[in-house]
Structure I
Amino acid sequence: MTDAIVVLCTCPDQTSADLLCEQLLNKRLAACINQLAGMTSLYRWEGKIERATEIQLIIKSRRSLFEPLSHCILAHHPYQTPELLALPIATGLPDYLAWLTQETS
């Protein structure tokens, strides 16, 4: 197991996605973030089933940075309860993992 994680977070629009990416990268809380636009999400919220077009962020970071990363997202995210899920990375290309660590140090 490595210290590397992938964090999933959805955003309602390009403006909020770009703001979050800029904040996380400038603070070195993420090495790389992919934006997957045009995703349809269906979810239960306040007793109703909702449907929304969102942007999925795939954030590459480190487990040791999850707490400050989550605080940064919560401080800048427009949703009351944003998706914020961290998935462990079991292994990966050693050079990529070294780069990820270097860019988040």
Structure II
Amino acid sequence: MPKITVVDHLGNARIIEAASGASLMEAGVKAGVPDLVAECGGARACATCHVYVEDVFFEKVGPADDMEREMLEYAVSPVRATSRLSCQITISDELEGMTVSTPPAQ
């Protein structure tokens, strides 16, 4: 299972193990990451699982599609070029060692 580092808005890092095929949001919620609110449960109907993907891994994760970009417009915190909804990031072995950061507010 790939290990992903989630850094909260205060700079605290937590390493989570995520099963390939699961979403980053599912893995984060299961691991108890408090900043991943995930109000819609992964239905791409809110922006409360917004994360900033580390530049080095952004190409592997890929950009948001049109529906995800539309949902990110409702994000409370600023959207960056590397913003993604963690419910739309599918874990794969290729993401081993990735770091994502959570914004100050969801």
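Which structure, out of I, II, was distance in nm of label points 7 Å out along Cα→Cβ at positions 51 and 75 derived from, given a value of 3.8? Please report the intermediate quantities before stating the final value.
Details: I: 3.8; II: 1.2.
Answer by label: I.
Comparing distance in nm of label points 7 Å out along Cα→Cβ at positions 3 and 19 across I, II, which structure shows the greatest value? Walk me through the numbers before you get to the answer.
Details: I: 3.0; II: 2.1.
When distance in nm of label points 7 Å out along Cα→Cβ at positions 3 and 19 is calculated for I, II, structure I comes out on top.
Using mean count of other Cβ atoms within 10 Å over residues 11-18 as the calculated read-out, with 16.2 as its value, let me know the right label among I, II. Don't jump to the answer; show the numbers that get you there.
Details: I: 16.2; II: 13.6.
Structure of origin is I.
Using the calculated result 42 for relative contact order in percent (Cα under 8 Å, 6 or more apart), pick out the matching structure from I, II.
Numbers: I: 45; II: 42.
Structure of origin is II.
Quick one: helix-only ellipticity at 222 nm (-39500 (n - 2.57) for each DSSP H run of 4 or more, over all residues; to 500) came out at -5000 when computed from one of I, II, so which one is it? All intermediate terms of the calculation are to be shown ahead of the outcome.
Details: I: -10000; II: -5000.
Structure of origin is II.
Kindly point out which one of I, II the value 85 was derived from, the read-out being volume of the Cα convex hull per residue in Å³. Each step should come with its number before you reach the end.
Working: I: 101; II: 85.
Corresponding structure: II.
Rule-based calculations on the coordinates, nothing more; no lab input. Predicted model only: the values in this text are computed from it and were never measured. Cβ atoms are built from the backbone, for glycine too; each structure is taken alone.
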